Every structure is written in C-alpha cells, then in structure tokens.
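K.L.:
The following blocks contain the structures, represented as structure tokens.
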Structure I
Amino acid sequence: MNRTLIVLLAAVWAWLAAVSADETAGWQIGPLARPVTEAVIAPDRDSLFQDPISGRPVRWEALHTFNPAAIVRHRKIYVLYRAEDDTGEMRIGLHTSRLGLAQSEDGIHFRRRPEPVLYPDNDSEKEREWPGGCEDPRIVESQDGTYVLTYTQWNRRRTDAAIASSKDLVHWIKHGPALGTEGKYAALSYKSAGIVTRVDRGRVIAARIGGKYWMYWGEGVVRLATSTDLVHWNVVEDARGEAVAVLAKRAGRFDSSFPETGPPPLVTRKGIVVLYNGKNAAEGGDPALGVGAYAAGEALFAAEDPSKLLARTDRPVFQPELPFEKTGQYAAGTTFAEGLVWFGNKWFLYYGCADSMVGVAVADGGR
C-alpha cells in the first residue's frame, strides 16, 4: 500500500469517526440536579395495613421507602415506591416489601395513599412473593392507556421480574414472571426490567421497534427481551441460543462490579437512552466512589437495533453525595434510578437513597 493511499484512508477513517461522534453528540439526559436537599418520600411508622396472609395489621412502610417507579397521569406525577415493614430480621431483604402509591402536582411534594396498592396476597403469585414481597417497580403506559408494571418477586429463595397491569394505578392484575413459568428460563433467578418507551404528545408510552416491544433486563449483565403484548416476553438470543448481553461490568469504572437496568429506557432522536445503575467493586473499581456504592450511568443504543451499543458514559451521571444518600439501610450509599418522567418540560428522575428513602433529580433538555 503506497503512502498516498494510506493518508487517504486515514482521512476517511477520521471523517467517519467525526460523523459518528457528531451523530451521537448531546445524547444524554441531563445534567441532573437536585431541586431539594432532602428525601421526597420517607418511612411512616403510623401507616397500618391488614395483611391478607398473616391476618394481622402491619406497619407496612415503617422501616424503609425506596426504589421508585414514576408515571404522569392527569397532569400529576405518580410514584410507586417499595416500602418495607418492621417484621423479620434487621437485615437487607428480610422484611416484607409492598408497593405504595404517592401523587404530586409539582414532582416534589407528595400525598400518599394510606395502604399499599401491590403486595403479597393469597393469589396465584403467593409462592413467588411471600414472605419477601413485591419490590423495585418500573412502569410504562401503553397506547390504550393501560399501565404496565415490571417488579421483582422475592420469596427469599429466588427473584423473578414479574408483570402487572392496571387502568388506574390502584387496582392491579398480576400476570406472573415476565419470562414465563415453563421452558428454558423458568428456573432463572432474575430481576430489574425496563420496557423501552417514547414520548408521544407529552405522554411517555411503550415503544414498538420493528413491530415489537423491547425490554432491557438484568442485574450483573443487562440483556434483552421482546414482546407483542407487553405481558409475555421472549429472551433475545444469539445464533448459539444464548441470551444476548448488551451491557457488562468494566474495570476501573463505577459499574466495575456490575450494571443493572434502571428506569424504562427512552427512544430519542439520537437513539435509545438507557439510564442504568452501576455497583462499584471492592477491588479495581472507581477510586472516586466508595466500595459497593451504586451510581447512575447512561448508555446509547441504536434506535433500529436495541442490541447495538453506540456510546456509554465512563463516569457516573448521578451519584451519592448527600447524607441521606449515603446513610441508611445500605451504608455504602445509592442513587438507585428507577423512575423517569417528562413533566413541565423537564425530566424528573426518582431514585432510591441508601435503600431507605426516595429522592428526586431534575434535568432540562430535549427529547
């Protein structure tokens, strides 16, 4: 190869790189800022609920209120949050979790329902939800106005990412594990599922890509699944029949221990933005973060191919900084992102603080 051709090829490669960089420039949601320096939802020891399984009244949100989903309905923000009662051992995962519902007209000040709206019951899902409970929701709206919830079922032996649906956010129909109860993935213990969305005339609704709905799921490695009805999901596999991995851990980064799916991903003009949570490793992690801390990052995937990674942040876009984000049940600290809504021409991100309370961050920007 002569020198002239080498120089020409180098120029072409540089031009292609510049074009690629320009196409993905400015793709992130943010920067994120805290509108208040305190939690927006905190535990309440006075809330009582008659538990249908034990038959006894329980202080259902006495210990911790965290890891929230969010949706806009009737010009208000609704947050579904995980609440832990004061039963069981004083260890993470050993209380019973239920999902509470709160509403706000400004995204900061909330009014809560006195009782949970989704919880372990004497129903078809009891074996998967009792005694651990219903945890860590993410929520989307379908085109017809149905709300579809992904949440974690925890029976203190294994987890399932399950599906529930509702017309009013209060009364829910449980559909069971997203990946089904039979077949190849029936025995898999998995969690954290976010259905891909898009903004449609101010509403953030579930998006079809190539005629199907898509879902990023997983803790440890993030993978993909597709559906035609938002209830029954099929894992996206490669030619060898293995689940396709789209995000994995990175040495020296905030996600050095593992990445975990965050709020429902969003289709934008630049591609699919996936806000995700990264756990920092004890060794070989990000030295600027504490060991085991959870911080939020972002990844961009091709709009026409949800498995094609285009860009990924090297540093966290949001991380534990304030005292209530660093102290609590999870002492290493978390800003665990799960709820993202478009409200008042801003993005409102709701996150769990140290497995103990709910916080909010706000970002300007386009869609």
Structure II
Amino acid sequence: MAAANINVNKQTVLQLLTSGQETPFVIPEYQRPYSWGEDEICTLFDDLWNFSVERGKEDGAKSYFLGCVVSYHENSERQIIDGQQRITSLFLLLRAIFAMLESEDAKTEEATHFIGEIKPALWKRNEKTGKEDRTKMLLTSEVVTDSGNEILRCILETGKTKEDATDNYSKNYNKFMELYLDKSQNSPLQIYDFILAVLNYTILLPIDADDQETALTIFNTLNNRGLPLSDADIFKSHIYKYLDDDTKKTFIHKWKELEADSAEVNESVQSLFYYHMFYLRAQEQDVKTTTPGVRKYYLEKNKNRLTVEVIDELTKNLRLWEVINGRTEIDEPWSKNMEIRKALDILSSYTNEFWKYPVSIYYMQYKDRDNFVMNPKS
C-alpha cells in the first residue's frame, strides 16, 4: 500500500484563500453546521485588530497564527476536515471588508488596491479576461443538515443578507460589517493596516492529505477542542449521497429526529452505531474476539452495511435506551415490568459498559416476539 501524501505549507490568509482558484474549498456533507456566534466573531475581529495595531510598533508581533486547516483533495476540490469555522468566518470577513471598500464613494488608492487583492480570494477568476465571476465562490458548504448553505452562497455572491435573518451566516456577516464600520469611523488611519494585517500577516497552517482517511487520522490526532468529527457523521454522508432527492429529505428529517431523541436520553448516534455493529455481528455469527473499529466495519468493501434502512434500526434500538437512561415507559409492554426495570437499573450502575452489547442484541433480536419477557429460545 502506497504511503499517504501529506503536504504542510505555512500560508497567509491571502495565499490560502486564493489557492482556491486551483482547488476550491468545500465543507463536506458530513460536517456539522456552521456554529460560530457573536462571541467568536468579535474575538476573531478584536484579535486581528489588536494584532494590526501591535504590528506597527517596533517590538510588536510581525505575524499572527490563526491555527491549522486539515483537508484532503477529491474531485479537484479541497474538502475541509478541520478548520471549517475559521475558514467560513474568514470568507465572511473578507466579503464584509470588500463590500465596505466597494461602497466608498471616493475610493482611495489603498481601497482600490485591496479590492483587487480580495477579489481572487473570494471568487473564481476568468482565465482569459482576469475578471471575477461572483456566481462562482471559492467556498461552498454542502453540509447535509445545514439549511444555511444557500444563504452562505448568496452572501458571498451579493454581499447582502435578508432583513431580520437569524441564521449564523447572516448574523456573523452583519456583525463583521458593524465592527468594520465602527473601526473605520473611529480609527480611519488604522483601517488599511488592519486589512493588510488580515491578508498578508495572518498565518494559517494548511495540512493537505490525498485521501479522506488520512485527513481524518490527522484531525483526530490534532483535535483537542470540543467534539471530534464522529464516524456517525461519515456514515450519514455515505448513506445520503446515494439517495434520490425525495428520499434525501426523508432521511435528513429522520436523522435530525434521531440526533435530538438520542441526546435527550444521553446516548449519542455514534453509540447507537456501535451497538448496532454488535447486533449485525451476532446475525453474521461473527465470533471473533477482536472488536473491529466501527468505521472499518461499516465501510468494509462489498458488505453493504450502510443503507437507508440503518436509521430505522438505530431508531428502534433507541427505544431501549429511552427506558434505561430516560427511566420512562414506552409503548412496549415490557417497559412496564418493574422487575425488568430493576434489573436494567442494576446493570446501568456497572463501572463499564460491556453489559450494553448483549442487552442491546437481545432486545433487537427478540423484542417483537409475544413471549419477549419470557426468556425466549431461538
């Protein structure tokens, strides 16, 4: 097996974003929706502004490190695995700066210069004329569960938001506009130093891999913030991309319900996939003592374990955890049996979770039998 190809190359914001002319940035289907809010936006803007001020001092920092961006190349596009929030916010910031510069009645030489610098960082450029095509953005979001994908596209194209918009893309873009306007009015001599600092002295470290598996491995190794990208997110994308349009809508609706319901009973969708893997292994009479990685198991070639029906199986399995974790009754007679509930309570007090796998397998295999509570025999 050939060694994975990994490219690491320190770049400025302008260098990284304009590299999208060759390989546009894509937020893949399985990523979580854009979640940065006003606090993160204000922190990013203030940090960059303060850096631009310090950079002008003799002993001030000459560069500002904004973090890593992990991606892999697929179909001549750069799929973002880590850095989604920063990259998206940088595009919104540059679009806001561009809109403010373009709206100036009497453009200064600096404004004209920066307009020319920012254009190829936002939009695809015609190779023959050199003119930007504002309908072809260098960043696209394909996040399955994010209704704001089209909103992001419209903002980057037009530089406008809908009145009273409440999505994160619109609110953050408007906040960038507000912050920029305030600084340009109160510190007009500093505003061009700020733009210069953002474009040419703010540094990122892009880490590009040639396949998804390598990029995910790098991300999981580096990531120590928040929740890592889960295998469930990968599985969601894998199932989704093979569905027709009508089935996609139904699938996403079911997926959102499953995420919400599982969160209520403190069982992640990732855990449900893990329990389901043991159930499938039992059906396949797999008696190996080594437990395979859940991603490796579901994505094993020629096994077709990830179908649209899986989400229904996970939803059924979740009913068990509604009783165990949620300590509630469901519309299945066994859940009203206090002796069973006591036994499950005892199991749930164990210091490990090994008991969950046989209980989950037993439930999925026998729950529809009339004598389910009577210790049925195969």
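Every number in this text was worked out from the coordinates using simple rules, so none of it is lab data. All values reported here derive from a predicted model rather than from experimental measurement. Cβ atoms are built from the backbone, for glycine too; each structure is taken alone.
K.L.:
Out of I, II, choose the structure whose coordinates give helix-only ellipticity at 222 nm (-39500 (n - 2.57) for each DSSP H run of 4 or more, over all residues; to 500) equal to -16000 when calculated.
P.N.:
This value belongs to structure II.
K.L.:
Between structures I, II, where is volume of the Cα convex hull per residue in Å³ highest?
P.N.:
II
K.L.:
Quick check: 1.9 is what I get for distance in nm of label points 7 Å out along Cα→Cβ at positions 195 and 243, calculated from one of I, II. Which structure matches?
P.N.:
Going through each structure in turn, the value belongs to I.
K.L.:
Right, next: Tell me which of I, II gives 25.0 when you compute mean count of other Cβ atoms within 10 Å over residues 59-66.
P.N.:
That value comes from structure I.
K.L.:
Upon calculation of log10 I(q)/I(0) by the Debye sum over Cα atoms at q = 0.17 Å⁻¹, for residues 219-338 alone from the atomic coordinates, which of the structures I, II produces -0.86?
P.N.:
Of the options listed, only I reproduces it.
K.L.:
Assuming 16 is relative contact order in percent (Cα under 8 Å, 6 or more apart) as calculated from a single structure, say which of I, II it is.
P.N.:
I
K.L.:
A value of 1.6 was computed for distance in nm of label points 7 Å out along Cα→Cβ at positions 235 and 315; which of I, II is the source structure?
P.N.:
Checking each candidate, the match is II.
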